[in-house]
Structure P
Amino acid sequence: MLIVHVHVHVKPEAVDAFKAASLANARASVQEPGIARFDVIQQQDDPTRFVLVEVYRTTPATAAHKETAHYAAWRDAVAPMMAEPRSSLKFANIFPNDARW
């Protein structure tokens with residue numbers, strides 16, 4: 001398992017458009033065989049800040065995800081919405097580590 005947290009800060013006027021584009025990407029992403037989970041979360045006290053929580057079954061699945069049409073569409077659509085460049089952190093799961101994922 002590889003868990004990636006993508007931190008995104010969007011321009012205030014782009015919040016709704018970012019949410020729409022990210023939800024479309026998430027819905028398509030969870031259909032990929034290499035993705036176990038894909039969450040789009042919004043910070044409560046600052047609605048311009050989001051975290052995408054991407055849970056991959058294998059490390060190569062991250063590269064496969066970036067080759068999809070829906071990822072390319074999301075990347076290109078949200079680029080002008082960013083207040084600053086997005087960043088990511090990678091994690092390994094400790095628990096649960098079972099067949100549910």
Structure Q
Amino acid sequence: MPKVTYRQQDGSEQTIDVPVGWSLMEAAIQNNIAGIIAECGGGCACATCHVYVVDGAKLPPIADMEGDMLECTAAERQPNSRLSCQIKMAADMDGLVVLIPARQT
């Protein structure tokens with residue numbers, strides 16, 4: 001099963017197995033990863049699952065709706081900003097590392 005590492009601002013990390021097809025947000029919620037709030041439950045309607053993608057893993061491009069929601073993040077949007085609800089795990093994404101912003105609201 002592919003693994004994802006969630007890195008906090010203080011440098012602490014949690015690496016978890018993520019089933020192929022699950023969103024990174026869903027995996028974070030199921031594994032009690034701090035800092036992923038996901039108020040909308042994955043509907044791409046709140047931007048409270050914002051992450052910064054640390055490594056150069058193959059990710060699907062940002063869709064228009066995700067791009068619009070990234071304009072509403074509490075933490076600064078950066079070139080590597082993504083919404084974890086919109087990233088579906090694939091086998092070739094094994095080893096993905098994401099940094100959780102200092103705040104989501």
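A few points about this structure:
- With distance in nm of label points 7 Å out along Cα→Cβ at positions 37 and 53 computed over the structures P, Q, the top value is the one for Q, the highest of the group.
- Structure from which 0.94 was derived, Cα Rg over 2.2 N^0.38 Å, options P, Q: Q
- Source structure (of P, Q) for distance in nm of label points 7 Å out along Cα→Cβ at positions 29 and 61, computed value 1.2: P
- Structure with the greatest value (metric FRET efficiency 1/(1 + (r/R0)^6) of positions 13 and 93 (r between Cβ atoms, R0 = 25 Å, to 0.05), set P, Q): Q
- helix-only ellipticity at 222 nm (-39500 (n - 2.57) for each DSSP H run of 4 or more, over all residues; to 500) derived as -9500 - corresponding label from P, Q: P
The numbers here are math on the coordinates, done by the rules we state, and not lab data. None of the values given here were measured: they were computed from a predicted structure. Cβ atoms are built from the backbone, for glycine too; each structure is taken alone.
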